[in-house]
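The numbers here are math on the coordinates, done by the rules we state, and not lab data. Since this is a predicted model, take the numbers as computed values, not measurements. Cβ atoms are built from the backbone, for glycine too; each structure is taken alone.
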Structure 1
């Protein structure tokens, strides 16, 4: 039996972190977590790019542009959509998820990681962004960055 599993090793890896500015109090924490994880796992300062976009809706479009530009090993898309009193939440969260998933399945070989929080309340979002914990892994930005590095290495093994 052959078993394979990626490693969260970022040495020599070029990673783009896309961050939605909407709900910036939450997405800023996600960004901090992702950047800290990438640095902790060996991604060099010059190999890390952060791109801020208006909201979660824009994440798939900008992801497509980054993929078309090339020169990247992984993309981490971070955002936060909090349920309100209208169906707007469903459209934004659903289309962001669908668009990023579609791009992640394309045969370009670049992992696209969905780090968009979809919560009912701001408090839930803050908890998932690590605001209530000193443990880095309680931040979904950190977790998303680790997933991206694992997938880069796993994709390499599968080629």
Structure 2
């Protein structure tokens, strides 16, 4: 599996004006978390125009479905995205999770209104707020999320002083 090329992903998404919110490990890093992640997680707006933009942005990376049994070729188009919700993908640029739903965190429209603008590789990225990221991690409940919570809550406490 290729190493995450964050710059390629972000520039491709920006070029096609994809509406998304950076979530997950990279969002934590953006807020100051000391963490290494090997994938990109984005919560994307589910309008028809945005689905087309996502397909245009990511098709050059040749996405495949990432499964425990290995990568599966599939038809990556607007209709597939419209009929699905969350997609874990392997690409030539690394792994990306396209999230049409972020359990426990709220609707895209609500979260984007509280987004924090951060810059990665010269690209301004709407990033989930620290409070919303903490709430999402609490709801996920995985071991790694519980560990991230300790650091994210400490960051929030430092910022609130």
Structure 3
């Protein structure tokens, strides 16, 4: 398959995954309204935690798509998740631009940390205040990472036009 066509296919998959991410942001916005307007309940906090977990997983699926297409290399080791995120911060000269800015990396690294806690310490319960604060922060800073994704996409779209 010709390289230009491969890039068009990659962009279609990229766009699909970004829409999935945006949809999860919509669910998180609804959870934030519920938490703000009503008394904070265990169920609301757990539901928000679930959606924040899903948000990071959706970002990680996007990272896998990028790494798999441009670098054709996904190694799985004990620190896989942090290495994959760090890889998105790196421009690979002659291959692809960086997917994330420093600000986007920091934003997603905090979300990655939450996802880890959610997965591995869930039986201990979630701290209502910390989850609520992180939820607000995630929604307030959404534009940081979405701008990174758009800038990456624009650059890659330029490759398809060559």
If distance in nm of label points 7 Å out along Cα→Cβ at positions 35 and 51 comes out at 3.0 when worked out from the coordinates, which of 1, 2, 3 was used? 2
Tell me which of 1, 2, 3 gives -14500 when you compute helix-only ellipticity at 222 nm (-39500 (n - 2.57) for each DSSP H run of 4 or more, over all residues; to 500). 1
